[in-house]
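What follows draws every value from the coordinates through simple rules; no lab data is involved. Because the structure is predicted, anything quoted here is derived from the model rather than measured. Cβ atoms are built from the backbone, for glycine too; each structure is taken alone.
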Structure I
Amino acid sequence: MSSTPSIGANTTPTPCDVLVIGGGPAGSTISALLAEQGWKVQILEKDPHPRFHIGESLLPQTLPILKQLGVLADVEKIGIVKYGAEMVSHRYGRTQMFYFSKAFDESQPYAFEVKRSEFDAILLKNAVAKGTQVHEGVRAERVEFRPGTTSLVHAQDKTGNPMTWETRFVVDASGRDTFLSAQLGGKQRSQTHNSAAIFGHFEGVGRLPGKDEGNITAGWLDHGWCWLIPFKDGTTSVGVVCWPDYIKSRTVPLDQFLLDTLSQSPPIAKRMSQAKLLTPVYAAANFSYRRETMSGDGYLMVGDAFAFIDPVFSSGVHLALNSAVLGAKVVEAHLRHSPDYAQRLREFERMVRRAINTFSWFIHRFTQPAFQSLFVSTNRPPKIERAVLSLLAGDVYEQRRARFPLFLFKVCYYTVFMLNWKENWAVSRRRKLGTSTTVTEVQDYAVKQPS
């Protein structure tokens, strides 16, 4: 990948129109869109590509953005086709397959499973091709905001040399590092949902037959849920997302704890019977958060830099790319001193919050017995099923046809909840109590905090 090297210290700030902190999907996408409009865009990325990352299952409604960026053909080469999602409930002894082709928008019947090291590299390479200058191995230290004029971004290269950029606009795309939140404050752990994850890549994991081979599997466990994401090369991403108190109970190494947790679901354990670990076992702790605001004078937050939610519906990349596309219009309006800037900013914030809130309602209730029973039911009204499939496909921004059927799904959920209220209340109470539990027994692979 072509990138601009960082050699020595620059005592004179390097000027640019937009300085993007972070070269993940959100940062690469907003940079590519702005660079192709002629703006001088620079990315500071502390870690060189390729690098490991979770969030490997794409959604069908993400593909139009990949096509807009001009990278869809490249993603097709590295990805395995994903036609749907399998839900496995050992509690009810049933498995249900959801096919995206049955969603309200039938034009996007599939997506892809991808290794993020390859996917992220494609997006960053595309940003470079569009004219973005990328500085890998450069860590942003702080932003010196100067209201009414440019901002100074102070950074350090991998040898410790100080560097400075003078920019008209700052985009925080730093992911779970949440760079500007660390400087400005305002980031809050979720008050309604908290969990931790353990995961790795395996070979020898059993696959679904035929066209379902590339479909993601999500299974309910006694203390959370798990995922199996197949890749094109025959390997599989496997992970569990559990309550913090359960993670804190660990007395064995992470790899054994992962396998022990997966054994809580017999159908999942069967597919893992011949599996062999290929990577270190990683962890992400206490990962649900959101910042109060996502913008300010001369800056904008996109993707995980603003909020991160439990990845049960594979929403991470989808939210990141959509916020980058919407955010590019905001930055463009700011740079052009357009009278539409305030309106575009309001639309950006409204759409981003709507998508996060829509996913969050379902995520927060995913482990409830009432939710499980509805998801694996064989007797779902057609319009409600199509609405749920639209959600799983990533249709969470406009929702014109899905809005009322999703409301009916919520009515059904609360009805089933009350019919078995003791069991459901016990699970709900445990989830809420978990929001105050901090996991310190594992080190977050993304943020590199001390354990």
Structure II
Amino acid sequence: MIDQSVFKNRKVAFHTFGCKLNFSETSTVAATMMEAGFSKVSFSDKADVYVFNTCSVTELADKKCKQVIRKAIKQNPEAFIVVTGCFAQLKPDDVAHIEGVDLVLGSDEKFDILQYLQDGKKHNTTEVHAGNIGENKKFQPSFSFGDRTRCFLKVQDGCDYFCSYCTIPLARGRSRSDTVSHTVDQARKAAESGAKEIILTGVNIGDFGKGTDETFFDLVKALDEVEGIERYRISSIEPNLLTDEIIEYVAQSKRFMPHFHIPLQSGCDKILQLMKRKYNTQLFKEKVEKVKSVMPHAFIGVDVITGVRGESDEDFEITYKFLDGLDISQLHVFTYSERPNTQALKIEDVVPVSVRKERSKKLHDLSDQKTLSFYKKHIGYQTEVLFEKAEHEGYMTGYTPNYLKSEIKYDSTLVNQIVKVRLKHLAFDDMAMSVELHKL
């Protein structure tokens, strides 16, 4: 039995790296700690306990995690340091060797953080608790909350795909999810907390319901009926799992926004095969065309990895031309880095790091062109924006249904409100749309 009195009035700060899924899970861990008596403070404040929820999608992500952890330890040498998440699960010994770290928790163990904290006093040695994630079949629900208008709702975890470049199945285990009814209950709780918009998150959300008689489409239809939530966004869904019925449903939905994020990873079929992806470029192209045929103004974001082992100059040019010809809005570009225990390491044709960076730069430039073109097409349109609380240099921002970032002079009465606006022109930095309130 945990004596929670030792936690009363102790300050805890959180730092989350990586994906939306991590943010939702950090919120769940934070809620557990606050219920036990902890007081949550900003990461920039001096805390008694620091919890780092890490990412390990690339080697650079690992380095960033180490840098931030070491900086916090240097600034607060007496603080109790907890490191969890994917980096901690995949490389617990590496994390444990960071001087000043007290506790290393794997991907599952973080949800039982209280039982490992003991009295939360500095340790002489680092404790490591990172079990075999592959054996876990339990789904831990979570959603982010706080002063955000938007909420990240975890609907699925893990992955059964084992793509050749990816460590996620090793870090998060096999695909699993909750029932539709329980997930809907989580959405209702998010609505009660004040959230107007929910982003559905997971590792492979289209795989929702695997092993049951429920599907992701069933979940979409059920969530669409939840009162209090005005908007849903599908954060990322594999193209082979994005069915026409889902696309057509979103097109006529009351609450699902015309916004899709679809991982491509490569526009070259040869590389897709090396990656062990479950589709080809023709299927991907058909999905984009289907979305645009029923939602011409839909925002489509696309993940792409460049510089993977085996990718020749010709393969990259094929990818570039394929992406250039797609009616998409933005690229999320990853520069490949070798990850331990992945099948891609068996491929001998290594792309030099300098070439990887050059290719990444070209794709980032293409993304900027695509995004700028998408924004310009919508100048003059009348639409709606859900404004958020944050203020920056006298302005506030929010998003249109099709994910155009919009800004207006700060007005506290607009916070967490969906407001009719007219899109005037691109903002100064071309990263947002300047808007004015639409007068009826």
Structure III
Amino acid sequence: MTREMEPKIHSERILVVDDAPDTLEILKRNLSSQGFSVFNAPGVAEAINILETTSIDLVITDLKMPRTSGLDLVHHVRDNFKDTEIMVITGYPTLEGAVEAVKTGAEEYLAKPFTEEELFQAVNKVLEKLSVQRAGRAPGKKDGPAFEGIIGQSPAIKKVFQAIEKAASTSATVLISGESGSGKELVARAIHYISDRASAPFVAVNCSAIPENLLESELFGYVRGAFTGAEQSRAGFFQTADQGTIFLDEVSETGPSMQVKLLRVLQEKEIFMLGSSRPIRVDVRIIASTNKDLSSAVRQGSFREDLFYRLHVVTIALPSLRDRGNDILILANHFSAKFAKELGKPIPKFTDRALLAFKRYDWPGNVRELENVVQRSVIMTDTDKIDVPDLPSGMRFSAQREIGLKRTLAEVEAEHILNVLASVEGNRTRAAEILAIDRKTLREKLKKIQ
């Protein structure tokens, strides 16, 4: 059994319609093995009875059946069931039949005989589109606990919601890990504002944005005369956050000296202002974050092991956006409404193709990248819809890019050499200089190309 064919748990309900009992039995067995709830009907009349009494996500129907054809069932479903998708199978495949089925409303067309894998791929493709459409229609649905700025309904983000509630019920140090742009500061704020410290300050400090030689004075403050230009004493972020929470974003970027000082704060609950020998007691909850593997940094010697364990009391691992399923679409609609309101424009709707492009993109910049993409799309669109051509080029299909990825290294090298030669009007000496090779090597490569 291939990886794609491993049993999964699905909530979707599938209705299979075919006048051949053997086909019904085989399809039911195969789809049930994937966790789907499967209903069988030997004809259109029986299928309509099931549709009237049961919520069905996908209808898989044969085309040629006695009395009423599968095309009639496709037409009936399209006109009467807005939230049900259709897939056609047939043992008599023709181009005309496929075109007519698609025009009538079928989402997918599969010719018999087909393999289990082909069946599963087609079913999953149709259900993915249905899932996208549903998420696009219900951007504001709430399900369970939610926190200001953190939006989603996926199992992955629901685990984060649970972790936030547990972390907020204690005063323990929290370490939040996750890729850049995944929302670590939002989680830290959520913990603070539902905790007993909510009425006290929340102070966020980006450790990677402050030079190492200034970080100590920013965090702990300094007394008058501590250094040239220190004409008066100034409190640091820890004093500002007293009774509240300090969020040390990207704590992995701190150097060895600062790590020692942070360890003392965690152990002794006191700080030393720069230039002072008198300790100051502080009551501050520390929440730290990192986009790196701190345990690996400990093994490599770039992060103190004792500080790691002091920070690693309560841990929350944020999922990347690509692992949050339809949250991508919910967030896209949320940002679309937000930026349209700011610009005083009607809220544009995403086409199904655009939503699929959002779902299939890898989102290396996570929620921050998604927000930027939506903002750009809302600003640039002049219509009431955002379609795939309105999205950044990296999110759009490119035949040229697809072809390029299927070429051998030798083919890519040959094309580059010829392009360089053309750019210098055939001057081999100049081309060899640009390519950083000698003329002999260039001559040998050209012999192979030509």
Origin of the derived value 2.1 (distance in nm of label points 7 Å out along Cα→Cβ at positions 80 and 320; candidates I, II, III): I
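Determine which structure produced the value 95, 72, 50 for Cα extents along the principal axes in Å, calculated from the coordinates; the candidates are I, II, III. Could you put the intermediate results ahead of the total?
Numbers: I: 65, 47, 42; II: 60, 60, 48; III: 95, 72, 50.
Source structure: III.
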If distance in nm of label points 7 Å out along Cα→Cβ at positions 16 and 304 is computed and equals 2.9, the structure in I, II, III: II
